[in-house]
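Participant: Scrolling down, you'll hit the structures one after another.
Laboratory data are not the source of any read-out in this text; all were calculated from the coordinates shown. The shown structure was predicted, so the numbers you read here are calculated from the model rather than taken from an experiment. Cβ atoms are built from the backbone, for glycine too; each structure is taken alone.
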Structure 1
Amino acid sequence: MNSARDLNSARDPRIAIVGAGLGGLTCARVLQRHGRSVTVFEREASADARPQGGSLDLHADTGQAALRSAGLLDQFHALSRPEGDEWRVLDFATAAPLTQQGPAAAGGRPEIDRGHLRGLLLDSITEGTVRWDRAVSGVAPQADGTCRLLFGDGTAEDFDLVVGADGAWSRVRPALSHAVPRYTGVTFVETGFDHCDTRHRDLARLVGNGSMLVKGVGRTLVAQRNSNGHIRAYIALRAPQDWHLTAGIDLGDQRAVRTHLLKVFDGWDESLRYILRNSDNGFINRSLFVLPASHTWEHLPGVTLLGDAAHLLPPVGLGANLAMLDGSDLAHALVSEPSVDDAVRAYESTMLPRSIEAATGSAQGLDHLVPAKAS
């Protein structure tokens, strides 16, 4: 005969999500929409503890599908920028247009600032769902199929399911997998421009309403329009992870970084080198890491992963979309399957093959974005 706790757990299992990113928040929102309890633990002190990054394009069959399940698709469309789906590809030597792709028809891939999307999700969940400033140090699966969540302050809590939605360097992943992210050989150096339509008009015209792409061998420039007149630029380099040490550059010396990048992009049109000369924001070094494309794990009761914790992809347009779809799929499985373990098995049977396919395609996408040799 089942105990009272077993019966209560079956009706409303104790679910913990580690990480208040897009995937974890989507999962929490869908669970609450179906009357289920959930707690999200986030190591950052507050929702605005750090900038959330650039603009995202949400795909109809992944990110938008997840928002539809969350009951937030109309709010998303009110915040999004359909015109941001425009892409301009320019020649590196002349800055002349090579191709231009306008915004797709209805149901395409409208852009939204990552911070605005996260804010939409945070506003949609019950107040107090996210426990801020609650760093997780690890998990300990228990013999009864539950999982103990270990916190950095030495305390612990037990849950029927712990969901690792805590990104590239997940503290939950080691319970399931020995895989660690590896460097792709590509680094993005990020910078930005404020009030671009008045202070950087020529660059604003080059970028247009959406994004600009300029490729050379082993080096690429990407610039994307964000909201509030901001342009975010990424200088992509095929280089060792410690490229700055080899070049004798202190990353904190912005003038030295700028001088080095101008040398790397010697021979490029001056209107494109403007990005290197005149940015308003400092340069931020972002080495790109991925998990193996074939990353998987043996099912273990009481714990699972979603988003970058499960399938860390290069930033070519799939990662955030898949994380949100993961969150939605897991929540629906928890609502519809007869037990937590049945739900996790059903979710993983769909998510893991999908992740392998996406990781393979994303690796090819990164090679196309930053070609190692002339085509």
Structure 2
Amino acid sequence: MKLTQLPDNPYLLLTPGPLSTSKSVKAAMLRDWCTWDNEYNDLVQDIRKKLVRLSGNNHDDYTAVLMQGSGSFSVESVVGSAVPADGKLVVLTNGAYGNRLAQMAQVLKVNTVVIDFGEVDEAQPHKLRELLEQDADVTHVAVVHCETTTGMLNPIAEVGKVAKEYGKVFIVDAMSSFGGVAMDVADLQIDFLISSANKCIQGVPGFGFILAKTEELKKCKGQARSLSLDLYDQWETMEKHNGKWRYTSPTHVVRAFYQALLELEEEGGVEKRQVRYRENQRTLVEGMEALGFRTLLRRELQSPIITSFYFPDSPQFTFAAFYERLKQEGYVIYPGKISVADTFRIGNIGEVYPHDMKHLVQAIERNMFW
């Protein structure tokens, strides 16, 4: 099948992932691969190197580990492998994904303290400082960078600074931000950063990845609470066997991700992609506000990844009807995920451009049935 013969999607996925991908990323999955083949494993090694280069300037101190499953599998692999049996984890949360991280730790029997900031306020570093002043047993601090429950972008630089003042290992769930928000992992003093193939790098679902400070990763040996999600063993196998995964890897997804990395480079890197995402978000919000919609978050808290909007103030509005009308127009949006207000969400990432946002707003205007 030629690239030009690939069918068009019936709609754009305006979600935080899975998201709309390019035809060439889809086409990359049309070939089968052997997990033992050197050509495939060389590809894995190249992906690992490219990810480390994306992490910032201090490449020598970091390594990349790929892990089968959704992004949550990779988060759980870090939580279950990095915190020792006698360790203690603090989780700063302001949404469903921070809560999930805390739940993982609790299920794994990790000694865990949660600082909950609600759903519409950012994580506050001074609250972490207050806790660390009182609790010397804490060893690890974790926070979600972009909390896609709302679209919140948490201040990881300030959180990391406090964590390191007190000598703590710093874990960042950058699932929905890495590759779309410029960052330097070393400058941010991050020890473990977690993301996924089907987010801002614009691949498809099937694996996540961890960018880890190598010296911290080596401390994880023998600490894992899971066989399949043993972060150290996965890394050691990839290191010793030229990119070989311990268990069956999602070969088609890996090849698609490699293509997505090439397209990120062609676009001009993370900085250029961030410009596009921010322009998507600006175009969307300005158009929605012109139609009378209100955003949930203040602009200074808003990420360029996904935007939450309040429901219209009308008894005739239902999200289900709104969703179906937009789907017929060629756009799939997301329901809200907070308890304090009725909201829906629209993603700004993926193979999506400002003109798509303009067309979406026009479609919404045509379908304001309330």
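Participant: Rank structures 1, 2 by mean count of other Cβ atoms within 10 Å over residues 140-147 and report only the one at the top, that is, the highest.
Facilitator: Sorting by mean count of other Cβ atoms within 10 Å over residues 140-147 in descending order puts 2 first.
Participant: Same structure again: Which structure, out of 1, 2, was helix-only ellipticity at 222 nm (-39500 (n - 2.57) for each DSSP H run of 4 or more, over all residues; to 500) calculated from, if the result is -10000?
Facilitator: Only one of 1, 2 returns -10000 for helix-only ellipticity at 222 nm (-39500 (n - 2.57) for each DSSP H run of 4 or more, over all residues; to 500), namely 1.
Participant: For FRET efficiency 1/(1 + (r/R0)^6) of positions 68 and 300 (r between Cβ atoms, R0 = 35 Å, to 0.05), the calculated result is 0.40, so let me know which of 1, 2 that is.
Facilitator: 2
Participant: From 1, 2, which structure was distance in nm of label points 7 Å out along Cα→Cβ at positions 180 and 276 = 1.2 calculated on?
Facilitator: Considering all the candidates, the number was obtained from 2.
Participant: Comparing 1, 2, where is distance in nm of label points 7 Å out along Cα→Cβ at positions 148 and 244 highest?
Facilitator: Going through 1, 2 one by one, distance in nm of label points 7 Å out along Cα→Cβ at positions 148 and 244 peaks for structure 1.
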